[in-house]
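Only the coordinates and a few stated rules stand behind these numbers; no lab work does. Values in this document were obtained by computation on a predicted structure and should not be read as measured data. Cβ atoms are built from the backbone, for glycine too; each structure is taken alone.
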Structure P
Amino acid sequence: MTIAEFIPHKPKAKRLWTYAEMVAELPETSQPVELWNGELVMSPAPHPDHQTIVLNLAAMLREFITDHQLGKVFVSSVDVVLTPRRVVQPDVLFIGKSRLDIVGDCIDGAPELVMEVISVSSWQRD
C-alpha cells in the first residue's frame, strides 16, 4: 500500500450555477429544470392529469385576465428568475400590465400570481 491510499479523498464540490451560466452552457430543453440556491433541479415531465389541471386553471385565469385587459398569463415551462441562483418554473403565472416590462427572454422578477399544481413526486418542493 502506498501513502496515497491512506489519505482520504476530498469529495468533489457541487457546482453552483447562476441563471446566466445555465442559459449560456446548457441546451434549451422541454424538461422541467429549476435552479435552487445554485443547484440544478430536474424533474420528470408532468403526469397527464397534472397537465389537464394546469390547462384548466390557465384557461379560466386567461379568460378573466383577457376580458378585463389586466396583463398576461403564462404556463410552464417559462423561467422565472427570482435571483441569479434561484429560478423556478411555476405551472401558471400572471403578470399585470403595469409590470410587463419584466417579460423578456425570461420573467425577470416575481409575478403577481403563481399557481403550482402539487405533484406526488415533488410535493415537498412544490
Structure Q
Amino acid sequence: MVRLERYFDARLRFFRENPLHHSLFCDVIVAPPAHLAQAISEIKADFDALNISVLTDLLQSARLRSDMTIQSVVETFRLYQDFVNARYQMEPAGALDLEEHEKICKRSLSILLYGVIERDGNER
C-alpha cells in the first residue's frame, strides 16, 4: 500500500503544479477526439503501464478471492478510473476541484480492493 500512497501523492503534486494538465488529462481519457485516439493511446501507454504495474505489484502480494484474477481486478480498476474521470468532466467548471477528484480516485480504488461490507470471516 505504501507504493500506492506514494503514487497518489506524486500524481496530486504533479496536478497541483500543473493544473491545466489535470483538465486536459481527464478530457483526453474520457473522450479523446476520434482522429487523435490512436496517437493519444500510444502517448499514454507508458502511463497506463505504470498504473497497471503499481496495482499489479500490490495484488501480487495479496491474497485474492478465489473468483478473482489480477487481470480481472486491473480491468475493473480501469473501468472505475474511466467512470471517475467521466464524472469529473460532467461537473460544472470549478465544482469539483483537484483535491476532491484525487480523493474520489483513492476512495474508488479502496472500495475496489477492500469492498464496503464488513465481513465476519464466515461469509464469502
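If distance in nm of label points 7 Å out along Cα→Cβ at positions 34 and 114 is computed to be 4.4, which of P, Q is the source? Show your work: numbers first, answer last.
Values: P: 0.7; Q: 4.4.
Source structure: Q.
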Query raised in the report: A value of -23500 was derived for helix-only ellipticity at 222 nm (-39500 (n - 2.57) for each DSSP H run of 4 or more, over all residues; to 500); which structure in P, Q was it taken from?
Result: Q
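Comparing P, Q, where is relative contact order in percent (Cα under 8 Å, 6 or more apart) highest? Present the calculation step by step, with values, prior to reporting the outcome.
Details: P: 21; Q: 36.
Max of relative contact order in percent (Cα under 8 Å, 6 or more apart): Q.
A value of 48, 31, 24 was computed for Cα extents along the principal axes in Å; which of P, Q is the source structure? Write out the running numbers ahead of the final one.
Working: P: 76, 33, 23; Q: 48, 31, 24.
Answer by label: Q.
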Requested in this report: Output the label of whichever structure in P, Q has the greatest value of mean count of other Cβ atoms within 10 Å over residues 74-81.
Outcome: P
